Structure 1
């Protein structure tokens, strides 16, 4: 089985790639990945060199994998800085490495794209090809970040190390309204959530929901300036530039949702989401000043409102944030899989991951005990 390596997603036909990804993952769509490359957000100078894999049969795409050669670990959200430091202290080079991921997007989605979901032969061939490419390219390792849970068995059977973590997701239990959702909270947490929401009203802030096709370039400039403030407070700029956002809202208008917060008809905050048929993905947020509870309202409550109104079943607001628990988000296990060329380091990392997984299990137990939902007798 011949596996091709591509230096750009443009080398693979968009229709063929999208037939494999389906509609559920907007950030794996060919348009998303190609725009990331065309706007140079994903490029060798940014530390992301495309090395996508594909398998064809009879002129059709049988399987594919998004893959990048990385010269750093930024924009991944599965943290391996300690591994890189250990390599350096041992006089070894951790970079370059290979990473299969949706760039800058910590959302679970398939990493092994198959025309036939049961095609284990092609799946195993892609994993083996990624490892082979790492060896031939003198890469230290291969990392599959945020794969779906049903892909984990494939990685384990291929001998990769599996890493466990968690995020906080919201699930729609058939709620008819936000009040219906809050009715599932215990009294104190329900009171707190209502108080959060009142603060935006008391500050005279109103909200607009804009889909990609409703946002013009001038509005994107305002939105981008707002979300840039969050990054600049951390000493960086957004991973995606303004040109990318303008282009992706034109090419994937149905997949972009912006919640714009306005005071006296002037924008004061914005949250950028990616949308799909069943899942809403929270991505970027920023404001021009501090307003009490505005972050919770813009990024979480407005997203829940949207999911209830539109029938979305899951809301994934992003990584980290134990404050999400009291707003109705619950811990969900996330995964990654890793191959390391150096056997001694692979053995050390394996032992570390075993202990880390036990810690994650304990952490999930603790945060679940803080759930705002009523106890079911």
Structure 2
């Protein structure tokens, strides 16, 4: 079983190398990558394709030149080894673990680099963003919002910047909640540098996320795409304090384009930090007077219950097929495999995961039965 898992994991890593490779090619983004997948079926084939086939797939002479130069100069094996050495996880469009809310966007980032862990429960996420020049009022409000969200089981998303972002991350961590920090640099280039200790806390209770390769510096042009990911990961965006043309307002505008909710904290009409938030309210954003309004508007008051229920539900087709095949009477794994007509390695791997989640139980002799209802004193059967 474990040998199978290791070999399959190696196959996935081999494929992900080519996703990483194409994302290193200057000029190739989501649209062209999708065209390459349509033309070649997978990116390994596209990476090895001759010039004529690449031209037929729609790549321009300049892009082909960039690709050929990279293929000659860069070892994907070495790039992948460096990612592994730094504990960086790679998620692609094709991975089940890719954030589902982000995948809803047109031209979502083909590759995400993570330090830490993105979990299914992070789908219940709200972005909290704002100015770097936060006031005492803004600090107090940010802490209250982040603590309320984290206490309600909602993941807090922000950008690790000075001011509101850092306060939101820290408040969520202090409340024992989860938080995601989206960077405008590689996940190995923490910016600002004084937030490295905070970044380590984020990794422990969430993840650092970027669509930029390792080593990418925090250049100004990187932050609008980063802001789009912040809003794309979230059900809603909350702007605490922001100037009229700030990055936080850009994030709110992305949220609106994505069909997500926007909340803004009213502020002093004379304060520059409130010009952006007050303008958002004037344009139709929810004026946020109490953080609980976020939970009520988004119907997030029962997130903890949703998470508990999700733990005992199938998360993919294999789990669903196995769960349907089992009942209250224990069945040997060989009989299960024959019934579902799947390879024994896939059946045993899925059953092991389902047992950890409390969906099935194993009795002596590799026999399993389904747990249909979760709770104190599990009930077996329908």
Structure 3
């Protein structure tokens, strides 16, 4: 008999913003339920969070080790099926690895780890255990992003020449990490965040979006990182020149000191015959610009006829009729739904469809960590170009 997948959560308590986002997304399609959690390193916060989320008190745990161990001893019909990890970066690797070794699938926030070595070890764990790991690069979940990817893959624009991707924010324009902002505090701490603030937090989103939509891998890069806010321990702004595998060139900008900006993610891709543009702040629209045609606007939810028919991937991830906004929560939910469908298919002994398997995986996580490493290495070194090495 079909049933909901049972989710455990590490982190995401009442004092954390992103935990609520994950729960809303996970529950949106009625395929997942929350059954247990280690919601905070503070026992009282974890306990109160469990109460507020109607989790049985005996399944609110003191830490992830206790949760994973005790859940693994429960009967198959009771224990969690997967764990969602929404902790600071340095607490991604250990619970993800332990969960997979104990037979659980994993959803984890990005960046996947704090080092390439940890990322590769998680990849090896996935391959050894056969578990499914989903990485929440949420911008890849938007219907029009998936339409853009499909059109590039179909050759609509010809050979790709130029990729421009940007992610400016302004929330760290001051020394916010010392003003009581807990989210800023751990992100700006190299012991908890990793080698880079701006590239680890949002640059990886931009890099993943560029590779996801274009279908091309970054081969070399030239980076310039800056720490603009005095007293900050990590970079808060960066510009990167990119070289892709087919000879395409790119530019990536990520900034958290762009005062006045919110989450202005935007990607433009240009081929021999035309290009596309998509922006997070206007996510229902995909702008198509061809050399010999008027500018075109593709919109989420429309049943366009040939030759403008939306791809099966865009349609599969569209939730509401045309004219209704679909945003961050729906995109997050698309990733959870596809992950849940893939996990369920494997449990039933069938092969998931291509649309169901369309979510970021451990391999994207390894590339994300390699991107951060390569950017930092190039910025600190003397060579003009540094090869992107996995």
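Only the coordinates and a few stated rules stand behind these numbers; no lab work does. Keep in mind the model is a prediction, meaning the values are calculated, not measured. Cβ atoms are built from the backbone, for glycine too; each structure is taken alone.
For the reader, a short list of remarks on this structure follows.
- Of the structures 1, 2, 3, the one that 1.7 was derived from, the read-out being distance in nm of label points 7 Å out along Cα→Cβ at positions 199 and 223: 2
- Top of 1, 2, 3 by distance in nm of label points 7 Å out along Cα→Cβ at positions 47 and 335, largest first: 2
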